[in-house]
Structure P
Amino acid sequence: MLKNCRIRVEGFGEIATPPGLLFLEVLNARDIDLHNDCGGHLKCGKCRIVFSPDPHHAPPEPLPGDRRHLSPEQIDSGTRLACIHQVREDCQIEVPAVAEPELLDDLE
C-alpha cells in the first residue's frame, strides 16, 4: 500500500492524501476554492497553486499547459496549475487569493 502524501496548505492546514490524485481534486474535496471556471479541463488557467521553496522538494516540472497559461516568471516562482499536476510527494503550497472583480459605477 502506498504511503499518503502530506500537503501543507498555507492558511488551511495539512492534508493527507494518496499519491496520484490531482491537486485540484484534493483541494476541491476539502472545499478549498481555486476559482477555476472550466472545471479542471485546462481551458481557463485559473487553478493556480504556488509551491513554497523547499530545499528537499522542488516544484513539479512545468507541463505544456503551465507554459500556455503562466508567464516564465510565474513558473520560475513555483506557480503551477492544479488541474494537471498530481500529488507525488510531501509539499507545501499556497493558494493565491483571487482579486474580486471590480464593480462598475452606474453610468447615470
Structure Q
Amino acid sequence: MRNGRAAASLLVGLLAVAALPTAIALAELDDRYDLLQAGWAVPVALVLGLAAVLLARRARVQVERTLGRVGGEGTARVGRAFGVLGIMLGLSGGIAVGVYLVLTRFFE
C-alpha cells in the first residue's frame, strides 16, 4: 500500500511555493506584463498551500489508521511544511500588493 495523499501534499506544496516566484520571474522576463500583474499568483499560492496542508493532514490520519503500514509520514510532514511556506508567501505577496495599491491610490 502507498499513501497517495502524502505524495500529493508534497507536489501541491511545491507548486504553492513555486507559484509566486514563477509569476515574478515571468513578469521580469516578459515585457507584456508588469510586476503588479504577477499578483494573480497570490491567491494561487494561498489555495495550493491550503490544499497541501489539508492533504498532509489526511495523509497523516491515514498513517495513524493503518498503524504506519501505509507509510508516507515524513513525506506528509514535508508537504505540510511546503504548504505552510506557500501560504506565508501568498500572504506576504498579498500584503505587498495591498500596500502598493494603497500607496499609489492615495499618495500619488
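Here are some notes:
- Computed 17.2, 61 for Rg and Dmax of the Cα atoms in Å - originating structure among P, Q: Q
- Largest in mean projected area of the Cα convex hull in nm², for residues 27-82 alone among the labelled structures P, Q is structure Q.
- Of structures P, Q, the largest value of mean count of other Cβ atoms within 10 Å over residues 11-18 belongs to Q.
- Origin of the value 1.12, where Rg/Rh (Cα atoms, Kirkwood Rh), for residues 3-50 alone was derived from one of P, Q: Q
- Which entry (P, Q) yields the derived value -4000 for helix-only ellipticity at 222 nm (-39500 (n - 2.57) for each DSSP H run of 4 or more, over all residues; to 500): P
- Here relative contact order in percent (Cα under 8 Å, 6 or more apart) was derived from just one of the structures P, Q, and that gives 36; the source is P.
No lab work stands behind these numbers, since they all come straight from the coordinates. This is a predicted model, so every value here is computed, not measured. Cβ atoms are built from the backbone, for glycine too; each structure is taken alone.
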